[in-house]
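Undergrad: The structures considered in this document are given below.
Since every read-out is calculated from the coordinates, none of them should be taken as a lab result. All figures in this text were calculated on a predicted structure; none of them were measured in a lab. Cβ atoms are built from the backbone, for glycine too; each structure is taken alone.
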Structure I
Amino acid sequence: MINPGTYDIVCPQGVTFDRTFTYTNGGTAVNLTGYTAALQVRAGADAGTALISLSTGGSGIVLGGTAGTIQVAITAAVTGAVDAGSYAYDLELYQGATVTRLLQGAFTVTGGVTR
């Protein structure tokens, strides 16, 4: 078990968000072959409905196998539908029955002007 890292994300409203993380252990990339992943953004940890929900398999998260990369992509339509404000998120990895919360933190959506 690892303790999740804290990483705060700032996402401009109404734009395409694309960020790639690399999962390493002791400076070596962790092989993510056979893993799946999910990321959710909510008003708070106890909030019922996810404002943004991503997963592997064509829904916003791509895992890079032996490179240990995790690409998170959110469309402009999705970020545009979220009100400016501060929310909570986490990113989890799944391998069989093992669940690892890799990252967590604030997910801040900054308001957009251009429409």
Structure II
Amino acid sequence: MIAVTFLGSAIAAAILPWRKRDIYAASPIAKYTVLGIPLITAASGLFIIFLVACLYKWLQDDRYGINDSGSLIFMGCLYLLALLIFVGARLSRRRQGMDLSMAYGEIPAE
């Protein structure tokens, strides 16, 4: 379900002005606010509300076909597999002497 991935991205965008203040301050959107809230936080907040409402509707209504227990188990397994691949690759690279924290800490890594 791509909506779950979008939800994670929206949450990251919402907290960007506080989590990575220097990156946010250097961006063009930093000069815009809505009622004193950074525009990126306001926009991502609205998108989070929309996505949560969609996910709720999709999971409770049979017409969409994703609230079947088999489908949910399958999606859960896919997310678990992705997590295992990520952790496995990170541990493997660490044993080879490569620290990937810089690659995942900021894009582009400088």
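Undergrad: Please state which of the structures I, II yields 19 when relative contact order in percent (Cα under 8 Å, 6 or more apart) is computed from it.
TA: Attributed to the structure labelled II.
Undergrad: When log10 I(q)/I(0) by the Debye sum over Cα atoms at q = 0.15, 0.17, 0.19, 0.24 Å⁻¹ is computed for each of I, II, which one produces -0.89, -0.99, -1.05, -1.22?
TA: Source structure for this number: II.
Undergrad: Another question, then. Out of I, II, which structure matches -23000 when helix-only ellipticity at 222 nm (-39500 (n - 2.57) for each DSSP H run of 4 or more, over all residues; to 500) is calculated? List each step's numbers first, then the result.
TA: Values: I: -1000; II: -23000.
Clearly, the read-out refers to II.
Undergrad: While we're on this one: Quick check on the output: 1.9 is distance in nm of label points 7 Å out along Cα→Cβ at positions 8 and 40, derived from one of I, II. Which one produced it? Write down the numbers at each step before the final one.
TA: Working: I: 2.4; II: 1.9.
So the calculation was done on II.
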